[in-house]
Structure I
Amino acid sequence: MDGHLEIRGYDAVRAAAKDWASYSSDLLGDRDVRTYHQLPLEADPPRHALYREALQPLFMADAIKPHVPQFERLALDLIQRITERGSGEIGRDLALPYVIGCLTIIYDRPQDFDEWVSWGPDVWTAEAYQKGEVSAESKRAHRERAFDIASQRSGAVLDAYLRRVFDEAEREPKREPDVWDTVAHLEIEGRPITREEMYGIANVLLAGGRDTVIKLITGLTWHLMANPEDRAFLADDETAFNQTIGEMVRYLSPLPKIERVLTEKGAGLNPGREVGDYVLLSWVSANFDRAVWPDPEVLDIHRPRKPHLAFGAGRHSCLGMNITENEAGAFLRTLLDHWPDWSPAGEPEIDWVTEGEGDDAVTVIDRFVAVDVVARG
C-alpha cells in the first residue's frame, strides 16, 4: 500500500465513497504525469456538480443510444478483419480499436482515430506504446527483467494533443461543434472555463474509461471463447446481457482502487502532501467481498445481479457508465450474432495478482497481456 491507509470491504468502501466530507476527492492524482485536476472527478460538491451538470448531456443514455448501430458496425468490421487476416490479438486488434472507434463516434472526431489508437490502451504510456515498448511482445520480452511500465509513464503526448485541439477550438469555432468545441466554450457559473479546466475535463474524456473498457471488452471475448455454454445461453437470451456485463465488470474491477485525501489534512493541490494523508478505496475488495458475493473469484454470469462498485458509488459514480454499458452491449450482441470461427493460439497470457491478506486475500486479473487467436478455415 506504500503507506496509504486502505479502506476495504463492500460496506466500508461504499460508505467512504459517499462520505466526501471526510474523504475528499479534491486532490491531484497521477502526480507523475499531470499538474491539473481531472474534472469533475477530482472536485468535491458543490463544485463537482457544476462540472458534472455541464458535461451530462454528452453522457446521457439518450445521447449514446442513437450511436449503437454504429458501434455494432464497427465491432463487426473488426471481427471480420481478424478472420480475413487469419489471426489476431484480442486486446490490440479488437478491444483497443473498438473502444477508440466508439469514442470517435461519440465525440464526433473521426479524424483522431489513428492518432488515438497509436497511444495504446493507456494515455500515460502513449509515448512508450508508439515506440513499441509496452506492446504484448515487449511485455513478454521484459518479463524476466521485471519490466516496470510505471517507469514509462509520461503526459507529453496527451499534453501536446490537448494544446493543439484547444488552440484550434478557440481560434476557429465550428458551425457543427465537436466535443472539443463544446468543452472549449463551456461556462461554469456564468464564466468561461480556463484552459486548465479544459485540460482537466478532456483528460477524463480521453483517459477515464480507456484502459478500463478495453479490459472489459477483452475479458468478455476471452470468457466466451473459453465457455461455449455461456455463449449459447446468451445467444438465446439477450435479456441476460446487462447481468452478464455487470458480472464481468465486477469480476474484472477494471479500476482496482481510487485515491481520496483525508479532509482533516487539507484538500486541494498540495505537492508536499505526505502519503499518509491519502486513503485508497479498494473497489476490488468491495467487489470480491465474500459476505456479499459467494465464491467471488468465480466468474458466474448467472449470479443474481447486485450493485457492484466497479463504477464507484455516490456523487462520484462513473460519468461514463452509460457509454460503457452501451459499448459493451453492442459489442456482445455483434460478437454473438456473428460468432467467428476462431480458436485460441495457445494459452492466453494474463497477469494475476493477489489482493489483500489472509482470509481477505483474493486472486484477480491485473491485465490481459495477450489473448491470441487464429481463424480456422
Structure II
Amino acid sequence: MKLKIIKLTKDKYKDWNQFCLESDDAWFLHTTGFIEYSLNYKPELKTQNFSFLIYWKDEIAAIVPLTLETYEAGRKEFSFGKGEILCPALKNSFSQQERKEVFQFIFAEVDRLADQENVVRGRFMFSALSPNFLNNGIPINYLLKFGYIDISLNTQIIDLRKSEEELWKELRRNHRRNILKGEKFKIKIYTSKNITKDIFNAYKKMHHKAAGRQTRPDITFDLMYDWLTVDLAFLAVVEFEDKEIGFEYYLVYKNYAVGFSAANDPDYEKDYPIRHLLEWEAMKWMKKQDISFYEIGLQWYGFLPYDFPDHKKLNISHFKKGFGGFTVSLIRGEKYYDKNYFLEVYQQRAKKYAESLPGRIRTLSDLAKKNDK
C-alpha cells in the first residue's frame, strides 16, 4: 500500500470529522472539537497538535489524534491531560491485512515524531464507545505489537436497549432506595432545544464551587456549550427548592453516551443523594432518545503495579457500579522512548505498589529460610 501522511490543519477539519462519522473505530473523542478541547485543557502543559491523516488512493484511510505535552523539566510526552490519547481510527472497508499495514505505517510515523521531538513516552487507549469495540467483541490490544506496555483498566457500560424494568432491577438495592428518597428533587434535561447561557453558566459556577477553584480555562467550557447547541451533548440538572444543586454533562455521539463532567453543590451532597436520581432520570431520558449504550465510568478495585487509585476514585467507582451494566476492558498502552525515564517511572511504581502490600507477605528469601527449617 502506498500511503501518504498529511498533517491536520484547520482546512482539513471538515474532512476529518466526516471520516469520524463514517469510521467504526471513531467516537466523539476523535473529532476536531475534542482535539481543540485537548489543546486548551491544561495550559501549563503547552499542548501541541501533531495529529495527522493517512491517505491512500487520494482518500482518507485513517486519522491519528496526537498531542504533545511538556511536563516538568521540559519532559515531553504524547498524551492528553497526562493520560492517554485515543488510538487511530481506520477506514471500515480495510481487510485485516490492510489494517495491519496501516497500523504499522502509523506507529512508525509516531516513533519518527517521538525521535524528532525528543518524546520520552507515548500513551494511547481504545475507545470503549466506538462501534467496532461494542459490536465486534473486545479487540486485542494491538498496541503491544508496536512496543507498548499494557496498562489496561476496566470501565462500566450500561445497555440502554433493555427495558426500564430490567434496568431498575440491575440497580443496587441501596441505589433504588436513594432514588426513591430523591423524589423531592426535580430533574431537568437541557439540550440544543432549551439550553441557555444562564443555565450553562450555573453549571460552570457549580463546577468551580465543587472543586474549590477554576480547574480549566474558559475556552473549554465554551467548547462544551457549543457541543450542547449542536446535539453532541446534554445537561442534566437537579433542582431542590427552586435551586440548582447538581449537574452532569453527558457527551452523545453515534447513539452512545458518556458522563463527561459532574458537579454537585457541596452544601447539599453530604446530606442528600443528589446523583442517584440524576443518573437514573438521565438513563431513562437517554433510553427514550434511543441511545443504545451509556459508559458510566472507570472501575477501580485497588492498586495495580501501574495505577494507584485513591479512596475518592474507589468510592466513585463503587457508586457507578451500583447502576448495573457490564464491565469491559479499557485497553491502554504506553511506550517508552527513554531508558532512564522508564527506569525512573517503574522504580517509583514498584516502590509504591510494594508499600501497598500487606505485611504478612514474605520475600522469596524469607520463604526459603522457613522451608529450610
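By the measure relative contact order in percent (Cα under 8 Å, 6 or more apart), tell me the structure among I, II with the highest figure. Mind dumping the intermediate values first?
On the way: I: 29; II: 20.
Top value of relative contact order in percent (Cα under 8 Å, 6 or more apart), among I, II, belongs to structure I.
Comparing I, II, where is volume of the Cα convex hull per residue in Å³ highest?
Structure II gives the largest value of volume of the Cα convex hull per residue in Å³ among I, II.
Only the coordinates and a few stated rules stand behind these numbers; no lab work does. Source: prediction; values computed, not measured.
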